[in-house]
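Readers should treat all values here as calculations from the given coordinates under stated rules, not as data from a laboratory. It should be emphasised that the depicted structure is a prediction, and the values quoted were computed from it without experimental measurement. Cβ atoms are built from the backbone, for glycine too; each structure is taken alone.
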Structure P
């Protein structure tokens, strides 16, 4: 997993709540046993016509979002099934950050989706509904909207407007270090090997 670095990228905003994992990547794409090649499948039912051509009215197909790396949506993003393919599709499309608001008791993100994001190098940012409304107003213009994301300082800047966000310290550290669960385990490779050798010896003697 790559280290998360401060970057400036284009914003793609989809004004829908409760975008579930089937909308992110429909089930027909789950047959592959590989972990690559899912970017084109992101939002495929909204993104493509039946003949495979782009739907010009879908935001991800418009010039102002070309190469977008910051995705903004409404609350409860990533709800539905626990398929990790949904996060793979988001990341492989090029998104490094997903932003969504909390609205009352409705969360910004489904828990499993948010956890899967942190394990795949994608930062999820929770803002207030008012802040996300402000971002959507910024994206209404025809020209591209760019955002600078600084995880170290937990700061997001768009057109001179600054937003600060909270992030779990453990998640922050892993993203900054580019450390997934396997990398974290490998830090203790020596201890694991010693334990296994000791365990094998005890088993043999028994």
Structure Q
């Protein structure tokens, strides 16, 4: 088992955002979480990564976790390599120089390594943010709306990267509203609706989500 959520409940004032949610990931896969805007997808992700506390319920994570949120966590005044070095230091990554070199190559970022983040395109910044999420070699990777703002070329590159990571045994959890992209990417889909997660068949994706 990689991730287990039991009886998760989150309330803001009188609004119940997540209601008695139960969710289990037993084996590696690319898990797509879809739903209408404001349904609570990002709140669920924030609870999973520990940046937001639930009102009640329990989350058990049995694997090393990496994450990239919709708003990048990288530092605009640092170079690409400096950002990777910073996060590698936080995670106490061994042989961090070699690890950073490998990630730069894998995500096609080598040519940008000495450029500050604020001089990069939005798509390249997103790749750097994901690179930082991979610096500790996590078994489970959580991505909140990773395709937002990417052009078709960068979308294809990111899709290929995620498939490659999955083929290496990684579990990837993605929230997204761009159905045409995740339709051919994810191995399982869950619809977030009325505060709960419901598994849906791949062929029913477009019928269930507007």
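Ranked by distance in nm of label points 7 Å out along Cα→Cβ at positions 23 and 151, structures P, Q are topped by Q, which has the highest value. When distance in nm of label points 7 Å out along Cα→Cβ at positions 95 and 111 is calculated for each of P, Q, the greatest value falls to Q.
Tell me which of P, Q gives 1.17 when you compute Cα Rg over 2.2 N^0.38 Å. Computed on structure P. Looking at relative contact order in percent (Cα under 8 Å, 6 or more apart), point out which structure of P, Q has the largest value. Top value of relative contact order in percent (Cα under 8 Å, 6 or more apart) goes to structure Q. Comparison across structures P, Q (criterion: FRET efficiency 1/(1 + (r/R0)^6) of positions 31 and 159 (r between Cβ atoms, R0 = 41 Å, to 0.05)) gives the highest value for Q.
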